Structure I
Amino acid sequence: MTSREEISSAIQKLLGVEPEWSTDGSPRLEKSILRELKWPKNISPLSTVVMDTLPGPKGESWPEPRFEILIANLDSVGLKSVQCGGSSETKLGRALHDFSKLSSPDRAAVISGACMWIGMESPWRWIAAALDTPQVVITGLSDSTLIWKDTFVVRQGKHAAESSALGPISVTDVAEAATLAMKFAMKKASR
């Protein structure tokens, strides 16, 4: 399991600030530390999902075609997607914008402005949690993923995958977790 010290160190390395810690054990960052990012005119951050294609700590990744199918599903319910992170070879064609080349503070600003973050377990997931952005974490069989109130974890093995060529974690499972994350975000926004 990842320790507070590891999370603090990773956040400090990427953003140059030490997170505070909430009562539920999640990291917290003030959004005021981020500069305001200018979003493309065709994208409303409040209805935008950040797709982070960066591999997990053991090099695990979710196949690009699954991200593309998920983006199409989210688009059908009015949510737009942007790419943030991943290798230069991984380009999500359905994403409205690619923020992968931004500096770490600007990338954090994208995550902060979006309604949800989806990706593998990574320091960017911890930054999403610290900025109060719900996270859908795609992971393998490991039970070591820290779960906070705004964390929705998808592990392999819950359902049969749609295709063995696309890996064990189905788009359906991730879409269900995204639905729960959106309900959480809407409930939080109505308070």
Structure II
Amino acid sequence: MNQSRLASFLESCGNTGSGFLISLACQFGFLIWFKGLPMTFSDNFEFALFMTVVSLLRSFAWRRLMERLRVRIRISPFAWKVLAERVRQIDEEGWSEEHDDNHTTGELESAGAAYLYSASVVGRGERQALRDPENNSVIRSLWPWSWEWWKPDVDDRGRDLVRGCALGIAAGERRERTRKLARGGDR
């Protein structure tokens, strides 16, 4: 989910370039047409360039201030993966809020715990055995749904960690909606 440095650089250039052109056009329209001030294109260009630099410096300083005040915090690559998995569960699997709201007896939490447990299993042979829940009493006790939905990733423990955390988010979101409804609010 993280943007590459090249993509970030290109986005910044596009953003800055479009800001410069908008500034140039607005100044031309406002100062020359609307106010009737005499200004050459060269003067307008220089002023737009100056204002673009001011805007870049303001943006840089503002971002650093927000980070220092913890208004804006950096999100780790792992957290982005968890959020992307949650979005995938909704968009690709179709596990909507309405669907999740039907799981009121801890199923989302248990499924998340099963994947988190799976992520804790280290050896390749032990991870292979996770695919057959009959061989693992912990998974058998945690997994709330049909075994066809149990899909641990035997090659990537991190993938199971991401799934478990995303299911935890789904459970937390369901809990928040339930609490809001209990207080008389809308979904």
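Every read-out reported here was derived from the displayed coordinates using simple, explicitly stated rules and does not represent laboratory data. The shown structure was predicted, so the numbers you read here are calculated from the model rather than taken from an experiment. Cβ atoms are built from the backbone, for glycine too; each structure is taken alone.
Things to note:
- log10 I(q)/I(0) by the Debye sum over Cα atoms at q = 0.13 Å⁻¹, for residues 59-154 alone derived as -0.43 - corresponding label from I, II: I
- Distance in nm of label points 7 Å out along Cα→Cβ at positions 27 and 107 - structure with the largest value, from I, II: II
- Label whose coordinates, when distance in nm of label points 7 Å out along Cα→Cβ at positions 91 and 179 is calculated, return 2.8 (choices I, II): II
- Structure (I, II) behind the derived value -21500 of helix-only ellipticity at 222 nm (-39500 (n - 2.57) for each DSSP H run of 4 or more, over all residues; to 500): II
- Calculated for structures I, II, distance in nm of label points 7 Å out along Cα→Cβ at positions 75 and 123 is largest in II.
- Structures I, II were shown, and Rg and Dmax of the Cα atoms in Å at 15.4, 44 was computed from I.
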